[in-house]
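Once you scroll down, you'll see the structures, which are given as structure tokens.
Coordinate-derived values only; no laboratory data. Remember, it's a predicted structure, so these values are computed and weren't measured experimentally. Cβ atoms are built from the backbone, for glycine too; each structure is taken alone.
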Structure 1
């Protein structure tokens, strides 16, 4: 169903904005479904977000429902990986420094908050790459990961170990 909806959105790009507006109904359970569709849509074609990155990035930190945060954290990771990719196909030209700052803020919020491991893992990856442009990010990320490591889940530890290794060897 999500894949079918993503295909519908991609063939009707005028539906991206209404989908985003539904996604950011912060306390409405239907927003989570819209976020999932948005994730599937972005996985298929990131360019669908290009014209709407301001709306998307400006609302990330307002998300409260765990079921909305997970897909949006994944979209952050996808966009950031594309932005920093040496073989990028889209995304880099559309993202601005302001968007990257808003993504960093949201990712730190999700990493610090009492969220499940998936948004935390996606946030760790995003923040690691964002630290290439924002010096302070690597320092803060390393401190957070080291402080949380001993009490974290196995999945968190795996992602943290990978990133801490890169941070220590830079």
Structure 2
């Protein structure tokens, strides 16, 4: 059974209003909060991705273990900031743990659904650092792998940014 023309028109108008409003106000994120990766318990939905050093995420298995970078945690954070700023529809929501943890939001292109990305930068040795990332959708159940693809892409971009810094 197909909906009548009036129902279809209402649905179309509602969709148009969402798009025209930018959807940011409709799909709010709320206040940014720090994440304790050592006690992080993931939601039961598949719309999230966790990258974590082997010994940090005690409460659950990450989707991927964190790489180690031959740089300081401060340089790693600066590379993250450069990558996040270059991403479309991305903004900083908060900074925690004396600058060692940041929370960003990236919105989808059409409906502006928000994904929250928390990253913590961890010093291992003087010139070795790693990071933990928790990327998750705020709305919905499935993300079609977007959070995992984002983490993979941003890690590659961070490696390039760090290489560029080294070669300057």
- Message: When relative contact order in percent (Cα under 8 Å, 6 or more apart) is computed for each of 1, 2, which one produces 25?
- Response: 2
- Note on the structure: distance in nm of label points 7 Å out along Cα→Cβ at positions 27 and 83 gets 3.1 when computed on, of labels 1, 2, structure 1
- Item | Top of 1, 2 by mean count of other Cβ atoms within 10 Å over residues 107-114, largest first | 1
- Task: Identify the structure, out of 1, 2, from whose coordinates helix-only ellipticity at 222 nm (-39500 (n - 2.57) for each DSSP H run of 4 or more, over all residues; to 500) was calculated to give -22500.
- Result: 1
- Task: Taking 10, 35, 32, 14, 7, 3, 1 as the value of P(r) over Cα pairs in 10 Å bins from 0, in percent derived from one of the structures shown (1, 2), identify that structure.
- Result: 2
